[in-house]
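The numbers here are math on the coordinates, done by the rules we state, and not lab data. Just so we're clear, the structure is a prediction, and the values are computed from it rather than from any experiment. Cβ atoms are built from the backbone, for glycine too; each structure is taken alone.
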Structure I
Amino acid sequence: MRKVIGIGETILDIIFRNQQPTAAVPGGSVFNGIISLARVGIPICFISETGNDHVGRIILNFMRENGLSTDHVNVFPDGKSPVSLAFLNDRSDAEYIFYKDYPKQRLDVAFPDIQADDILIIGSYYALNPVLRDKVTELLELARSKRAIIYYDPNFRSSHKEEAIKLAPTIIENLEYADIVRGSIDDFYYMYGTQDAEKVYRDKIKFYCSNFLCTAGSEEIILRTQAIAKSYPIPPIQAVSTIGAGDNFNAGIIYGLLKYRIGYDDLPHLTEEQWNQVVACGIRFAANACQNVGNSISHELAAQLKEELAQEWTKEE
């Protein structure tokens with residue numbers, strides 16, 4: 001059975017509304033989507049690190065409760081588990097403050113086994129950090145050599161915009177490894193100084209990776225491939241928190257690739273109808289994640305998706 005491998009940070013998000021803390025939820029950009037996929041029953045390997053402290057124990061217990069192995073999580077004895085404060089505005093969008101105290105020795109873990117058509121997801125500053133770069137590159141090389149699908153979400157925050165030029169060669173390297181790139185219009189603004197998705201694809205992405213998805217909050221989703229140029233409207237919803245929206249859009253796309261049995265060799269030849277099906281999964285995951293404060297999809301939707309996955313795979317057999 002195909003599996004999904006994720007690498008990224010784990011963090012405890014303390015969520016504020018009207019200047020008051022309302023929830024504390026384990027999070028992290030890749031982590032949020034990985035939790036959703038684990039809830040759907042997809043085999044997951046998550047590579048990360050956390051501290052040997054109270055926050056670290058909350059995160060590890062949360063992983064186990066959601067059916068996620070902690071075998072590839074480095075629990076470091078020095079330093080502290082990272083925490084973020086997320087302040088929601090009246091549109092339920094978040095502004096963040098991060099508190100991090102990592103040790104010198106990072107990511108001292110063994111990588112999981114990777115097979116053809118597995119899916120590796122990388123993203124955010126974790127995939128660019130010079131301290132972690134050798135380990136990330138080693139994982140990307142392994143995935144490429146096995147013909148696994150590599151999914152890259154730059155998730156480039158405003159706090160790193162001053163470093164965009166310095167980080168450009170590493171971003172390009174990640175784009176070269178990627179089979180699918182999905183970013184938000186804000187990511188590309190902080191990376192490239194433009195919010196024109198067409199220009200970003202043509203000038204910055206296409207040469208390295210032909211499959212491109214660009215999201216813009218409640219605005220339309222842009223899809224660009226070698227053969228397809230299309231946009232998808234977003235159905236209006238009443239958002240409770242948008243913290244996990246993009247992360248769960250990623251999870252939905254990955255769910256769609258698995259559900260419809262789209263492998264590494266199929267990607268260059270996907271029809272518009274196939275992309276429609278896959279993007280619909282992304283929209284469904286993101287919409288559900290926005291309607292709760294948990295950073296991931298609800299257990300109710302997960303149970304439904306699990307059943308749909310089983311039906312689709314039975315039908316194929």
Structure II
Amino acid sequence: MTTVIKIDDLYKAFGKNEVLRGVKLEIESGEIFGIIGMSGSGKTTLLNLLVGFMQPDRGDVLFKLEHLLEFKEDNASFRSVFKNINDVKKIFGFAAQKPSYYTKLTPQENLDYFGKLYDLSKDVRRTNAEILLNLMAIYDSKNVLAQNLSGGMGKRLDIACALIHDPKVLILDEPTSDLDPLLRKQMWNLIRKINNKGTTIVLASHFVDEIDHLCDRVGVLFDGRIVKVGTPDQLKDFYTKDEEIHLETSPGRYDIITNLLKANQKKLEIKRVINKGHKLVIYAARAENVLHFILHSIEKMGESLLDVYVNKPSLEEAFESLVVSKRKEGGGQR
């Protein structure tokens with residue numbers, strides 16, 4: 001992987017409200033990079049700076065033009081987004097949280113209009129629009145006024161408009177907001193398809209679960225800074241290296257099972273046991289040993305196993321733990 005975007009010591013304030021205070025980050029070619037943070041943490045401000053929509057108070061956003069245009073020069077120099085805005089327009093696409101397409105135009109007309117803004121020829125506009133209408137699954141509605149599209153189709157049209165000039169980097173701000181769970185999954189699949197075509201994607205979302213399943217790497221934005229960067233699994237390991245065992249039995253004498261587990265807590269390396277009433281959640285370093293003990297124990301008790309599965313704690317738990325730890329360190333107290 002090659003670094004193609006560098007965010008270098010970025011500061012941005014609105015009046016006395018300092019939103020970003022020394023953000024440093026590197027984005028690699030071909031990855032899906034997710035940004036998570038609490039509401040009001042500056043995710044949208046960071047994305048707007050990334051594409052040059054705002055000017056920073058200090059710092060810079062740098063991009064490696066030659067590599068993004070696939071010249072693959074290892075010694076290619078980085079250029080400032082703010083000093084090369086015409087190049088940025090060619091290689092960056094941006095779908096903001098609020099749609100930017102025109103509701104009184106059809107999808108076909110919107111794509112043609114945005115293609116003209118990028119000085120694309122008529123043939124290129126037609127070809128790109130045809131590809132995108134099919135990719136976004138809105139071809140059958142290409143002649144319907146955009147104001148009459150469903151929420152999910154409107155989101156897809158907005159991303160299509162951002163892709164009409166075939167950008168190498170796509171920036172997405174809350175791409176699944178206001179979508180129901182089914183449409184969210186469809187949007188995830190669409191984002192993966194775009195990425196599989198070689199497009200580098202940077203997205204911000206308050207749905208931590210989708211960041212977990214979608215992104216190659218994640219940056220945690222807290223108190224105006226990126227405080228942690230890593231793969232979802234690396235961030236989960238920051239929270240705990242333990243595994244979660246979810247156990248459901250019948251008739252569900254969980255108090256007895258809990259006491260058995262606590263009596264063998266040290267031997268089985270069990271960190272904690274949570275009785276949720278309808279099931280047990282056990283945190284342990286080695287789930288395999290605990291499972292063997294549990295299955296043997298419930299058989300002796302005459303309990304029936306209804307469900308059991310093992311996974312890592314969620315990225316949401318890791319994020320919450322990270323925020324709590326940073327608050328204890330004194331962050332967010334400005």
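Given a computed value of 5.3 for distance in nm of label points 7 Å out along Cα→Cβ at positions 58 and 266, which structure among I, II does it belong to?
Derived from the structure labelled II.
From which structure (I, II) was distance in nm of label points 7 Å out along Cα→Cβ at positions 26 and 146 calculated, if the value obtained is 2.2?
I
Figure out for me which of the structures I, II the number 44, 25, 17 belongs to, where semi-axes √(5λ) of the Cα gyration tensor in Å was derived from the coordinates.
II
Assuming -0.69 is log10 I(q)/I(0) by the Debye sum over Cα atoms at q = 0.16 Å⁻¹, for residues 82-193 alone as calculated from a single structure, say which of I, II it is.
Only one of I, II returns -0.69 for log10 I(q)/I(0) by the Debye sum over Cα atoms at q = 0.16 Å⁻¹, for residues 82-193 alone, namely II.
From I, II, which structure was FRET efficiency 1/(1 + (r/R0)^6) of positions 234 and 250 (r between Cβ atoms, R0 = 25 Å, to 0.05) = 0.95 calculated on?
I
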